[in-house]
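Pasting the structures in now, so scroll down.
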Structure P
Amino acid sequence: MSEVIPANRKIKKRTFLGLLLAALLFLLFMAFYLLLVASDRYAAFSRSVVMGLTISTLIFTLLFLFGLLAIVLTIMQKRTFPSMRWFIEKTLLLLYPFVLQIGRFMHIAQEKIQRSFIEVNNQLVRARAMEIKANELLLLLPHCLQNDKCSYKITRNVNNCRRCGKCQLAEILRMSSARGFRVEVVTGGTLARRAIEEYGPRTVIAVACERDLSSGVLDSFPLPVIGVINERPQGPCFNTRVDLTALQESLDFLLGKK
C-alpha cells in the first residue's frame, strides 16, 4: 500500500537531480572508456567507429550537462530562460529512463525518484511567467478519486456527478464552477492525451500517482503540466484522495487568488 504524503512534507528535488548528475558522469566515463579503446593499436580496424561513438557521447553529455545546469539555474532564480527550455526538455525526456535504471541499481525506490522528478517539473513550471485564463486551464483527475460505490459514470461527462459529498469530486467541481476552468476525469494516459488534444489548454494541472504523473508530464512536453500527487489511504487505484490545499495553491498560482 502506498503511503499518504502529508501536505507539510517537503519533497526533495535533490534525489532526481543527483541521479541526473550520476547519469551524466556515467556517460562521461563511457566516453573516456571508448577513447581508451580507440587508442588501442590492436583495435585499429574499428578505431574510426569507436571514435565516432566517443565524439557522439561527449557531445550528448555536454548538451545534457548544459540542460542540468539550466534546470538548477531556473529553480534557483525562480524564473525561466526561454533559450534554455529546449535543453531542459531534452535532458529530462531522454535521461529520465536512464535515471530510473540508475536509481534501481542504487536501490532507491522508484516512487521516491518519480516524486522528486514531479517536484522538479513543478518548480520549472512555476518559474514561468504565465498569465492563464480559466478557459485555458484543464484539470485532469483520476477515476479512482470517485467513491467506488458510486453508480454514476463521470469519465465521459463529469457533470453526471451528483455532488453527494461521499468523495472529493463535489468540492473540486465547486472550485471549477466558481473559477471557470475545465475538469475531466480520465482512466489513464490515453484518455488524458485525448482530453488535451480535444481542449487544447495552455496548461494542465494533473492529479495522479507518481508513475502516471511522471509519464504524463513527459508525454505532454512542451505543454506545462503541474502535478499533484494523490493520496492512497486504501491502496492504489481505490478511493484515492487529493490534498485540496495543494490543489488550491496550484490554481491560485496559475489563475491568481480569488
Structure Q
Amino acid sequence: MKFKKELDVIVFAAHPDDAELCCGGTIAALVNAGKKTGIIDLTRGELGTRGSVKQRNLEARNASVILGIDTRENLGIRDGNIVNNPANRLKIIKVIRKYRPKVIFYPHYYDRHPDHYNTHYLIKEAAFYSGLEKIKTPGLKAYRAKRNIYYMQTYSFEPNIIFDISDTFKTKMEAVKCFSTQFFSGSPGSKKGTETFISSKAFMDYIEARSKFYGFRIGAAYGEAYYAEENIKINSDTLFKITG
C-alpha cells in the first residue's frame, strides 16, 4: 500500500501481526467510522520461529485488505534490534510528518517481548521530537500528534480506555487469522512448524476471552484495552454519550 493522504490514525507495531492482534477491532471500527487509518510495521518479523518474511508480507497485505486500512508501510528495522537511536527516530519522525495523524497508537512499555517495549520508547521519543522545528526533514514540516495511546500486548495493565469492538471483533479475528504461519487459524498451514507461545488454539482462545473480559467491563460484548497518559476531556455533551 502506498501513500495516499494525511491520516487520522497511525498504529505503530514492532512486527507484522501486532497491530491486528492488539488493535484489530479498534482499527476496523475507526475505518468503518470513516477515519483514515494506517499501520506502520517497524520490522519484517524475520526472527519469527515460524514462516518466512515473504509469507509474513503476504499475510500483512491480506490482513490490511480485511481491515480496510488506507496505507501500510514497513520501515525495515532489523527484528530483535529495535534500537532507540537517531537513525531510527528519524524514520519515525518522517512517517509522522508525512501522514500527520491526529492519534498514534503504539505498544505499552510493560511487556515480555524486548521489541515491544523498545518500540514504546522509540515511538514515544520520536513522536515528541517530531514537533521540533529544528529537526529538519526536507519537504516535511514539524508536526506532533494530538494524542498517544498505548495498547496491550502480552502483559496486562490497568487500562484507562477500553474501546468497544463488539461490532468488529469478527473482523479483527479474520485479520489475525491471515497470519496463519504465526497463529492457529484452523487451516492445515497453521498447524505446521514448531509450536510457539502464540501458535496454539489456546492462545487464540485467550485473545477472545480477554476481549470478552474488557468488553464486560464497559457493558459490551468485546473490548480492547488501552492506556493514555494525558487526561481525556469530557464536557456536558460528551458525558451523556458514554456507555458502560
> With helix-only ellipticity at 222 nm (-39500 (n - 2.57) for each DSSP H run of 4 or more, over all residues; to 500) derived from the coordinates and found to be -18500, which of P, Q does the value describe?
Replying inline: P
>> Given a value of 123 for volume of the Cα convex hull per residue in Å³, calculated from one of P, Q, which structure does it belong to?
In response: Q
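Every read-out reported here was derived from the displayed coordinates using simple, explicitly stated rules and does not represent laboratory data. Predicted model only: the values in this text are computed from it and were never measured.
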